[in-house]
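Every number here is computed from the coordinates shown, using simple stated rules; none is lab data. Please read all numbers here as calculations on a predicted model, not as lab measurements.
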Structure 1
Amino acid sequence: MTQQDISQAKNADLRGSLAALQRAAAEARRIAIQTNTGIVIMRDGQRGHLSAEALRRQAHERTTA
């Protein structure tokens, strides 16, 4: 299912699920930075790890861009 498919779903919960997942990911990043811990991510089907420092750099880049 693609992002466009989900946005067109008849079920309101399904339509809202993408935004909910994005909010949850942002909150996980915020908490990881606050507690100085890393997070595990999936990107292009590959599992990876982002350290708290990498998350801080990404957050800084987003606020200065």
Structure 2
Amino acid sequence: MTVITHAFDALAKSEKEAFGAPDHPVLVVQHPIGTVKLDEVSKRADAAFDKLVDLLIDPEAAKAKVA
């Protein structure tokens, strides 16, 4: 499982292919994180939590929801 922000989505896709792991689960969250106040980061984490659980439990089903 890899968690990235939108700014790194294309890089994550190319790295997965380069390392021969095209099905590696990736959770994409809103960018940026480093310059955002803690309460906003907490809101973003809460919003991404269900998707994270879905990816951990059933990565194939989670990918189907996005596609």
Structure 3
Amino acid sequence: MSALLYLIPAALFLGLIGLLAFLWSLKSGQFEDMDGAASRILFDDDDTEKTAENRERQDKNSTSG
């Protein structure tokens, strides 16, 4: 019975921490784009990496010349 005196406040404290973490994630916009991550896996990242590398090369060439 005395163990409940420790377990109930501990459970309430952990529940409060979970609630605060959830409210923080709502406020920071973690749940705004639910479909973006699901469709992002369908696209090939190689094209975007290559274009980013090409842009970096073009920037270096235009500033050095």
- Task: Using helix-only ellipticity at 222 nm (-39500 (n - 2.57) for each DSSP H run of 4 or more, over all residues; to 500) as the calculated read-out, with -26500 as its value, let me know the right label among 1, 2, 3.
- Result: 3
- Which structure, out of 1, 2, 3, was Rg/Rh (Cα atoms, Kirkwood Rh) derived from, given a value of 1.43? 3
